[in-house]
Structure P
């Protein structure tokens, strides 16, 4: 197996690793009020999870 001729710089390694970090989070739309929230988590705007009221949210 071939060996590298020169040491790879820290900047080059970090650029390669950093390219994978720029993904947008997947969001779901609430059926009751249309707010966006992350899936498999409680909706922070109204406190519901899978159609049930889980926490009380002050408006």
Structure Q
């Protein structure tokens, strides 16, 4: 029983999964931040596309 408890306390597999989850979360935050900064430019570009398509019809 004591050996099983020691093995459980030394097991780091869960910690690795948590680290990967934190890294993935930080990447998502960075992507959202960059998309928000590009939002104005994307709205302008899509506005130009809509105008061009409307004029073509």
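Data for the structure
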item	result
Parent structure of the calculated result -30500, given that helix-only ellipticity at 222 nm (-39500 (n - 2.57) for each DSSP H run of 4 or more, over all residues; to 500) is the read-out and P, Q the choices	Q
Answer label among P, Q for the case where Cα extents along the principal axes in Å, calculated from the coordinates, equals 61, 24, 18	P
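Any read-out appearing in this document is the output of simple, stated calculations on the displayed coordinates, not a laboratory observation. Just so you know, these numbers come straight off a predicted model, no measurement behind them.
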